[in-house]
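What follows is calculated from the coordinates using simple rules that are stated; it is not laboratory data. Not measured: the values here are computed from a predicted model. Cβ atoms are built from the backbone, for glycine too; each structure is taken alone.
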Structure 1
Amino acid sequence: MYKTHIETPDISAAKVPDEKLIMLVDDDPIFRRITSGYLSAQGYKVMEAEDGLDGLRKLRKTEPDLVLCDLSMPVLDGIEFVEEVSLEYPSLPMIVVSATDEMSDVAKALRYGIKDFLAKPIGNHEHLSCAIESTLEDTCNHLADQRDFASQWFQVDGGGDIPEEQELHWHLEYLRDNPSAAKDLLHALLPEKDTAQGAWKCSYRLLQSADVMPLVFDYAWLMNGQFAFYVVDSSSSHDKGVASTLLVRALFNDYLRNLRSFSADLKDLAEIVERGLECSECAEPVAALFGVANLSDGTLSLLPAGLDSQWSNGYMTQHIAAGVNLGENCLKNFITKDLLIHDACQLSLSCLGSCSFVLDIYQGSNN
């Protein structure tokens, strides 16, 4: 009598309902064993991969709820793995845990959609738990694709409120204790130097000394044709410049994400950013500048918040006085509205001996 062979499915990585599956990608077997044991004790199902290539192969068989990966791995390194996963599985949240001293690699991973990072070795595994819980919560609430990593660190809401118990202080402590890493992170988070939408183009040039904390610039195109941007001098705050700069980044992105009228307003933006700085113990006033270009009518509005600048459109030039810093009621400063761009305009500023910045906004061909 022959026995019928029935193939039993592999359930080693199968998920029990409501049980979250974490993929752990790391070439260090000791780190995998310790971390896997901790995560299992926290109630997670864990699937291990020994390098990036092994991780990609296993992803094609079983998709986890979250990926936890190293950046320095053989065969397929962490950056290559993160890039591949972001292309093939764009909604899959990832967290980097890395011993790399190259903060620029971490920032590059963040650009590919990494939601958080932790320095290796992990001194306190509760930090890992909080990072995973926060990321999974965002995913369940369909916020993962919208939140910038800094927004997740501070858990900023649409009104700029930051519950103190949700601030992820260990990130800020790490950056404060490692100033070279903080500089690398802020430098690496600078956006592409050239950007365009329709017939309008924007480009910037930034030169700065390696001896001081950097000037940070970021921008966003809005659906209504507006180009919103900010500049922050992270060196203008001695002890909390990095935290304050990252908080401005979080508040700026969350303000734009929560726009109800699809139109950015400098006064509203400044109020929300200042409220966030005020209620955060890890931040303090910094020198900044905000701007919104309404390219549908060819005008630019500027709100100085501690940074002195010059504006010109080729026909006229205007000095924009620095005023008080962001966080010191910068709405007292004069908002310069409806500067005519014409075909092109330029905004420039410099901090003596440390940096110079130039932003060009101009019309070009669609080709």
Structure 2
Amino acid sequence: MEDEMSDNTTAPLLVAARGGVPVRTPVWFMRQAGRSLPEYRKLREGTSMLAACLDPELVCEITLQPVRRHDVDGAILFSDIVVPLKAAGVDLDIVPGTGPVVAKPIAGRADVDALPVLTAEQVQPVADAIKLLNAELGDVPLIGFAGAPFTLASYLVEGGPSKNHERTKALMHADPELWHALLGKIADLTAEFLRVQVEAGVKAVQLFDSWAGALSERDYREFVLPHSTRVLETITTVPRIHFGVGTGELLPAMREAGADVVGVDWRTPLDVAVRRLEAAAPHLPKPVVQGNLDPALLFAGDTALRREIDRIVEEGRAAAGHIFNLGHGVLPDTDPDVITRAVEWVHRER
């Protein structure tokens, strides 16, 4: 029993992720380590986002802040989806108010061929941060973090955030061979980034496909699914969470990619998501889901918030396991005290 506890295997989040019955409904929030916390903003003063993500001591402290403040059941590694690209040598920066901006967007075969390969040494600071965190977290499991190949490809092709992803979609349809070569290289890079995190000691991983909701299911299956599968199939020892925004129609395909836990945004009720997942794969075990409170409802007042939490917890009972989360990330102006109360309310549910 002592060894089991030191491995976090009885932690509610990991029990739920494996389809078991935890002692309480586990909860963590995407972007919980970040902009909504005044202690985070103070700590980040004078340090760029990417520099902070590659500073082991800063990563450790920022990751711990919401665990101390909110009593969440999981710590999400403080990072950004473009960290492995930057570490490998891609010329990019995170511009405040804009997001990741790539100096030389992908335009042709030469650009794809020139993409660097990620080595473990280039992300050693991330591994060092994980080791620091595991010494501090006790029984709270640490969740690793990576961006999915499609979302990273979109940034590289568009040169930054895009509303319509027109260059990305044009490339995938006009030159499928080049598209698959691009995603193959990104999948290798992402898999290596996650491998380093798992080897360093994360207890679960989440693959973020932030922009996948811009695709039809047909395009997702043809142009994205093989590469996300390639990433997730390299992770065999810890639970794998797969999340995207606006992906209600893609949930079965995202589970097929290798997800042990399917993240659901706020647009699709959890019980509806479970029915879709079961209908698409009746031969598989009952699915495990994560989600899915609308982040905006953290501004709605305690009565409305409690009502929504009760509804989501009840809908989550349709799944084999449910990890409570937001349907996307904590918004910057969210009152941290509201987040703390939301965690307390979730924990009261059995």
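Okay, here's what the table says:
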read-out: Which entry (1, 2) yields the derived value 1.2 for distance in nm of label points 7 Å out along Cα→Cβ at positions 48 and 128; value: 1
read-out: Entry that produces 22.7 once mean projected area of the Cα convex hull in nm² is calculated, selected from 1, 2; value: 1
read-out: Ranking 1, 2 by relative contact order in percent (Cα under 8 Å, 6 or more apart), the structure that comes out highest; value: 2
read-out: Mean count of other Cβ atoms within 10 Å over residues 184-191 from the coordinates reads 18.8; which among 1, 2; value: 1
read-out: At a computed 17.2 (mean count of other Cβ atoms within 10 Å over residues 208-215), which of 1, 2; value: 1
read-out: Read-out Cα extents along the principal axes in Å, for residues 72-119 alone, computed value 27, 24, 14, structure in 1, 2; value: 1
read-out: Distance in nm of label points 7 Å out along Cα→Cβ at positions 80 and 288 - structure with the largest value, from 1, 2; value: 1
read-out: Entry that produces -9500 once helix-only ellipticity at 222 nm (-39500 (n - 2.57) for each DSSP H run of 4 or more, over all residues; to 500) is calculated, selected from 1, 2; value: 1
